[in-house]
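Read through the structures below before going on.
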Structure P
């Protein structure tokens, strides 16, 4: 098996490029993107380098996937998490459920305060003062319980939203973090459930 010291400078650079893309974007680069980054004339040249890195035991390639490169962890680098993106969540007015599998990302464990069960894509701007922006992917830890003040993903009458939970003496409220939006008061006769708690986010540039 190769070590980093026995790889050519070009293959070491390609391996670092793959690591960087996974760390930044949650996905490995395609062969076309490797060609563009390194100025290769054709994908067959990139494929040759990928095959060499695979034979060296430094990466694995999932067949029939455009972005099927996976890192093989042989050193102290933090383990990557494979997390599914399951639909959207509203940071604004609640939206209907959308739970089809959209994507699977590889992400560094250090991205999250706790390991999420899944990711949801944010739609809307009601949580901007908490740094949650439209298009962000929020990590959700499945938990039907949450403390006062926690950011939660909640289901209200079949629609899903992300807000801060406020447990008042008279009612539950879901608080936006944008003064343009009013709090949502949860009435006793409404179908309400906490789906999970927020544990970090990914912003894909």
Structure Q
């Protein structure tokens, strides 16, 4: 691929990122992406064989941003926690904050048709992020004995993803009567990682 072709490909992806960030997944038609990139309507097909392949390239940018935020949250120089449970909690907060502030991209990243297409590169971008989550969970001493860290992390992630989606829809705020997501986060951490030995909720 020539430098010019690579530049146009990157322009199409950047246009898609801007669209999904500002207008949501519904805006990501090939025609609209081409218009936003300032190219002809047929241009995306020359660089991406299918609409799904272009959407996957856009979603990879979302996973890369989320991974960057996660790494920053764990970096000691940025105030990263040393306690294993606190590190897991920090990653959970990054995930929830990303979903809250990047709702369109978050929705795109977990579209079934994109994730199912393993050859489009999303797994290579998303799995290392999940691996980081598993590694942090594995270091928590109170997690259930005899259960693989991958299983614990998967259960925690499923709950976390549910909170992210339902919070975005406004359902959990109605159910809990609060705009504070922290009690829900503490509850799922306790459920999957065991009670915190230094639980601050009882004032101890």
Structure R
């Protein structure tokens, strides 16, 4: 038993740098996958293309993500969590409650613009045609939707026990997604600013 006990400290310390490199490789793959999906769409996004962009071998990419579907759903989930973390930072920074509603609405709308939303949109379109991808994307969207709704309720200071409040918050998120779609083809910044201002007024009237 003695040799086994003596060997444990070395075994505990050795994997550290390797695990750190593995995490870095994984993150590079996820970020490259989102960029590739947003820029080239599902048809142009393969494991080989993502691996090249991330600066790793295809074998290394497949070690972390055995299938193409695993890679791209994990990529969108990863960046969605990064954006959710940014929303939570608003809460911790004190940007929550009635006075901060315009800031919160703008931050929520921003979730549905940019590379992440374009990547997610490509996944939705692909999942509508590919049976093997659909369950993963459906589960991902449900999970991201629940988390975004929960954070929105916290940031807005909304009391969902009041009739109509839950539907108002969900309507805000649906509106934000619609603005994101409008922004895919053209720069919708000016109209988006007016809609954000109006929704802030609607929330004040509904939430109190």
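FYI, it's all coordinate maths here, none of it is from the lab. Because the structure is predicted, anything quoted here is derived from the model rather than measured. Cβ atoms are built from the backbone, for glycine too; each structure is taken alone.
Using the calculated result -22500 for helix-only ellipticity at 222 nm (-39500 (n - 2.57) for each DSSP H run of 4 or more, over all residues; to 500), pick out the matching structure from P, Q, R.
Details: P: -6000; Q: -22500; R: -26500.
Structure of origin is Q.
For distance in nm of label points 7 Å out along Cα→Cβ at positions 20 and 148, which of P, Q, R scores largest? Ranking P, Q, R on distance in nm of label points 7 Å out along Cα→Cβ at positions 20 and 148, first place is P. Thinking of P, Q, R, which structure, once mean count of other Cβ atoms within 10 Å over residues 36-43 is computed, gives back 12.2? Clearly, the read-out refers to P.
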